[in-house]
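Take a look at the structures below.
Here, each number is a calculation from the coordinates, and none is a lab measurement. If you're wondering where the values come from, they're calculated on a predicted model, not measured in any experiment. Cβ atoms are built from the backbone, for glycine too; each structure is taken alone.
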Structure 1
Amino acid sequence: MLLRNLSRIDLNLLHVFVVIHQEASITRAAEVLNLSQPAVSNSVAKLRSLFGDPLFVRAGNGVAPTPLAQRLIVPVREALSTLERAFGEHEPFDPATSHRILRFSMSDFAEAILLAPLVGELSSTGSRMKVENFFVPERDLHEKLASGELDFAIEFRPPSEPNLRRVLLMEDEFVCVMRSGHPALEGEFTLGAYLQLEHLHIFNRPRFSNLVDGALAAAKQRRRVTVSIEHCLAVGSILAMSDLCVTIPRIFVERFLPDEGFAMRPTPFPMAPLQTWLLWHPATERSPAHGWVKQIMQRLTASRDEQAAGHSSQ
């Protein structure tokens, strides 16, 4: 039945299918597609006729995929992505006129440090491209990148998946940060003094957060974590109102913690720098748009990486 219907499938219908699955709502899908809700509903009716299945059923305030829709979503995404890549490799790319949506997966830390300069670059060129970022667990990155649901991921260590391409964007040293006037700032900041403190811990990416405790474990030491948070936004407020210490990359301090309110100290134990990697799927290697993004990301981080190297050598 399905094979006989292939000649009747409009690629636009498959795009509608993907967006409805992504948004779990006919109304939100219509907004994303810039179509009227009746037009999207009409496309759903055509899809149901083609596949002989409801595909989406009511669930709360939205819709949920049927078992068939769940089985179809990955191959449909991959098929559309393959077509987009095939056409995209032969189309001229102009960031000022392109309407592409660049989709990333990165933490809020990387959003603040790396996504903001990229958005600034797009703005300065008058680009019409859109940028979306949403968290994807590391175990799902390969699937999302392969299907085209993601264009890039930014991670803090090389991927465990060998089939992903990567480039090192930057390295940055870790520092210890406390509020100005903290009692621990009065004397020498030794390992013993560090271990006597209570610590703030950020755990939104396990590999990122384990770098600190892993370095301490190598020295057969353990810190006392009394506050754990998932995002970086509250770091300054928490430090300002407490005697906690946070161990975090220097760039975060330089960008978001003013000199008059906070003080930095080098980590009193050996610790490798934080590495930040840009990941993508090899199927996009020849995409002009992806090539442009990679060049921009590397250029935007190059000067910062040189500054970080200067700090670490001082």
Structure 2
Amino acid sequence: MMKIFKINQIRWIFFLAVTIGVNACQKSDNPNNLPSVNPADYEGKVDGYDSSDQIFPNNLKAYWSFDDNTNEKKSNTAVTQTANATLSDGGVRGKALSLNAGFLYFDKAFEAFKTDNFKSFTVSVWVQILNNGSKKTMVFQLARPGIFNGNINFVLETNLFPASEIDQLKIHPTFTNLAGTGTQDNINTKRDNPGDPNYVPYLTPKIGADKWTHLLLSYETTTGMFDIWADGVKVGAYPGRGVGAATFKSHEPNEVIIGGNYNVIPGKTVNADVSFAPMTGRIDEIRIYDKVLPQAYIKALYNLGKAGK
């Protein structure tokens, strides 16, 4: 009788061990005990966002929507002088600024762009643009009164190709250095050759009179990295601009020009340079941040814009 009891006891222990082992080998669908997600909460969102306005709102220091007027929205600053500028339907979101050899000039010293407030930056803009084969285009300039080069010069070299060339756009921005006597630049071009340590292929967005193209600049003051993005892709070949004397400085006083520089504004010419013409094309959703947006957020801005958000 005792022998039979011991045999049954052994069998029971063996059964429990097998059962525990099988259960232990089964994988959990939620091993980290994460909270449940309701798919309905993400319906209609793009990269997790409902609107471009949700991208680092506390770091957005200047914004032109061009929906109701040409005012800068954060400070409600009205334009000082303008030429051949209208608002038209069919923007990235709502209306857009249409320029026909035109510009907007703001002679206000924006608080957001004062030296102590503006060290790193991101400048995001949507454009409809064509090459023209003769003149450069200044999309946005953080200008310095009486000086040709501004603190930020968002230059498109539309002079390099004819209007029929819509598969290439040379983006060649610059910024003013610490002393204010020189500039640093970046450009989308081929750098070195495949296999070389610093090789960068030639990357360029497609453009067109009816195609919205997203262009973005970012600069990090602690590293000197100055990047160019086009339609969600990093395209600049020479981002490392260095620090020390090469560091960006937002010199004061400064002003804002959209679609040109001082030499295209009657009464404001600073020298004999005629390489720029007032912009012909459309601009929408100019957003300026006082930080470098991380890559995921740059791509989100692009995707949100494509979705009209």
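Among the shown structures 1, 2, from which was the value -4000 of helix-only ellipticity at 222 nm (-39500 (n - 2.57) for each DSSP H run of 4 or more, over all residues; to 500) calculated?
Numbers: 1: -13000; 2: -4000.
Of the structures listed, the value fits 2.
If P(r) over Cα pairs in 10 Å bins from 0, in percent computes to 5, 22, 27, 21, 15, 8, 3, 0, which of 1, 2 did it come from?
Numbers: 1: 5, 22, 27, 21, 15, 8, 3, 0; 2: 6, 24, 31, 17, 6, 4, 4, 4, 3, 2, 1, 0.
Source structure: 1.
For the read-out mean count of other Cβ atoms within 10 Å over residues 65-72, a value of 18.0 was computed from one structure; give its label from 1, 2. Walk me through the intermediate numbers first.
On the way: 1: 15.4; 2: 18.0.
Here the read-out was taken from 2.
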From the coordinates of one of 1, 2, distance in nm of label points 7 Å out along Cα→Cβ at positions 137 and 241 came out at 3.2; that one is structure 1
Parent structure of the calculated result 18.2, given that mean count of other Cβ atoms within 10 Å over residues 57-64 is the read-out and 1, 2 the choices: 2
Please state which of the structures 1, 2 yields 25 when relative contact order in percent (Cα under 8 Å, 6 or more apart) is computed from it. 2
For 3.3 (distance in nm of label points 7 Å out along Cα→Cβ at positions 185 and 217, calculated) the corresponding structure among 1, 2: 1
